[in-house]
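In structure tokens below, several structures.
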Structure I
């Protein structure tokens, strides 16, 4: 089987759907050190599976890596692949977390999906896997409860 080349450093179109997106991982140069890496996607977009109307969220992904790091360009493309994908808030948030855990096998990962209101009600979704290593500094996700999100 041929080794797949990373998307980094070459033209990579936005995948048509999350199922077609490829997430890349790279070796963690500090696998012997416990720390947290954070990715924030303040303009996450997907579609309501019932109405087809756009839904928006502020995603915060924190993880304590083990042997692998997620390659950021592939993560951006994966997140963008939800643009034309119809799924509920809970499904999108948890599916992203599970896909990252399956790929990276981190010591710990959490994702917070802070969704803007649909029908006048914001829906925030939180998921985590593993255990945060003892003594690791973990800042608050710093996304205020909905009040215009401003």
Structure II
């Protein structure tokens, strides 16, 4: 993806019904020569259990070291919202989101932590990263405690 034409920022977009329909966009990084970490926190992420159709809830922590591009935040919000009626297991949602951001944003590095509330009495936390973190990149803790009645 090389086009930087934004289709959602500043537009009245109501959202998407599935992740396949959602459009994740990027913008040029004005600080592309700097090694830094950008963090998106999505404390109200929702998807559906693919077996029962019941809602699942998570906090997603997305850390990435931008390269030439930044992920445009409104398009990310709409992309994440598209999972609300999407049936998928926790692992699938978390890894798919990380991979999509890597595909579109081409960051130097990315990690995603999916901190899921219990399903069937068992919390499932899912972690994925694109590879080793670049040397010298400051990696703050994601700040989400292990499950002990999260909330």
Structure III
């Protein structure tokens, strides 16, 4: 579970980086359809950056939700990691929904700002989940010796 959480954090950071690029370069509406770009799963060159952002977002979502499920399945998980893992899963679903609305409403400024804010909260919860996961593993090892 801790390595899925760590992979979630790394992929999420990559997502935030490319999301910042998409926004700064004015490419937010380069792919006007959601969830797929024109031509379906494999986009044309003109849609590649926004398509990459969406692909990484989907990967991030799967990893974060998987981490949350793993946290709840693990009998050794304490309350803190369950809270942060669950909040991260809620925030990632919220982000996907906001991302769709941002595209549908043609980059409405308030929604873009909320999307950024939720992204920061998502990163914080994912980071805390990783920290708790690695700390949990360390304390488990110490009690066994």
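A few notes on this one:
- For the set I, II, III, ranking by distance in nm of label points 7 Å out along Cα→Cβ at positions 39 and 55 places II highest.
- A value of 126 for volume of the Cα convex hull per residue in Å³, calculated from one of I, II, III, originates in structure I.
No lab work stands behind these numbers, since they all come straight from the coordinates. Quick caveat: nothing in here was measured; it's all calculated off a predicted structure. Cβ atoms are built from the backbone, for glycine too; each structure is taken alone.
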